[in-house]
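Right after this note come the structures.
Only the coordinates and a few stated rules stand behind these numbers; no lab work does. Please read all numbers here as calculations on a predicted model, not as lab measurements. Cβ atoms are built from the backbone, for glycine too; each structure is taken alone.
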Structure P
């Protein structure tokens with residue numbers, strides 16, 4: 001049959017010979033995250049477009065060019081989720097999970113970006129995300145680093161990846177850095193496009 005319907009470019013089937021690998025990885029992810037006290041949260045694949053415009057920013061490549069956005073029959077603008085953080089925070093706020101509570105949450109599932117498919121970048125991809133609420137300070141950062149190290153070790157990929165840390169310093173140091181950065185760009189305003197403002 002010459003007119004076979006094929007998968008959308010950048011979206012791939014997971015065939016039966018591949019599913020055991022996915023199931024193995026998902027099992028390890030669940031074990032490691034639950035061992036650190038993280039609870040799974042399952043989020044809708046479709047959200048109101050406004051959620052991503054507000055959280056990611058209207059003037060970003062993701063919002064301007066890469067989201068799968070459409071109007072439903074009621075005229076509401078909906079978007080296939082391009083990432084999980086915005087939906088996770090929306091769910092926590094909507095269901096009152098942030099009122100003087102600590103939460104360690106994780107989500108896993110397909111995300112969608114309408115970008116030109118290229119090696120290693122797909123229009124539908126699987127993302128694992130962890131979110132923590134009600135905790136501040138470096139302890140939670142250390143926990144997340146250790147969690148990822150444990151996950152990489154359990155998946156057998158620790159020697160194939162590297163962890164690189166960066167810091168913008170203390171709040172006082174960040175304010176000094178911000179002031180220097182703004183000062184620099186104010187001196188070069190004529191070189192910036194319309195989307196930039198200092």
Structure Q
């Protein structure tokens with residue numbers, strides 16, 4: 001059975017460039033045998049956080065939230081694709097993530113950051129590491145940092161030029177690291193129930 005991986009992306013900008021990286025990751029993970037699905041925060045359209053999913057009585061959460069909760073619970077692993085806004089994470093992705101808590105527990109997460117400049121969103125990626133850890137995920141050590149994104153991926157999310165070549169070389173290790181932790185976590189959950 002293939003690994004079920006959700007690739008979560010959170011930009012709400014009119015001219016989104018980071019979607020190139022999200023699409024690249026979905027294709028790349030699928031080529032390695034995973035069942036990868038893009039979760040686009042803008043398309044899901046959750047409101048600014050008022051009540052978390054768990055704060056709704058069973059069966060009364062908005063359908064978009066209920067549907068996403070089912071997908072998160074069914075997933076084996078997650079990839080968070082984050083841009084960097086003023087040294088911090090994108091509010092759209094953070095808002096989507098914060099609607100849930102226990103649904104994330106005991107699965108690995110990976111971080112892929114990007115920016116228009118040479119720092120490749122790494123400051124946001126570092127912040128996401130602690131956020132995801134706090135939310136009960138095991139964050140893998142391999143990361144992808146892509147920048148400048150427009151010189152790395154074309155409009156269809158295909159690698160271009162020397163920056164694209166560098167991304168291609170890095171992706172294999174990133175995907176293999178995530179696959180290893182995904183298998184390890186799945187086998188451990190099958191062997192022994194999580195402590196909480």
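With Cα extents along the principal axes in Å derived from the coordinates and found to be 50, 37, 26, which of P, Q does the value describe? Source structure for this number: Q. Suppose you compute mean count of other Cβ atoms within 10 Å over residues 21-28 for every structure in P, Q: which one lands on 22.0? Corresponding structure: Q. A value of 16.0 for mean count of other Cβ atoms within 10 Å over residues 45-52, calculated from one of P, Q, originates in structure P.
Given a value of -13000 for helix-only ellipticity at 222 nm (-39500 (n - 2.57) for each DSSP H run of 4 or more, over all residues; to 500), point me to the structure among P, Q it was derived from. Source structure for this number: Q. Structures P, Q were shown, and distance in nm of label points 7 Å out along Cα→Cβ at positions 13 and 157 at 2.4 was computed from P. Looking at distance in nm of label points 7 Å out along Cα→Cβ at positions 37 and 93 over structures P, Q, structure P comes out largest. When Cα extents along the principal axes in Å, for residues 109-180 alone is computed across structures P, Q, the figure 37, 25, 18 traces back to Q.
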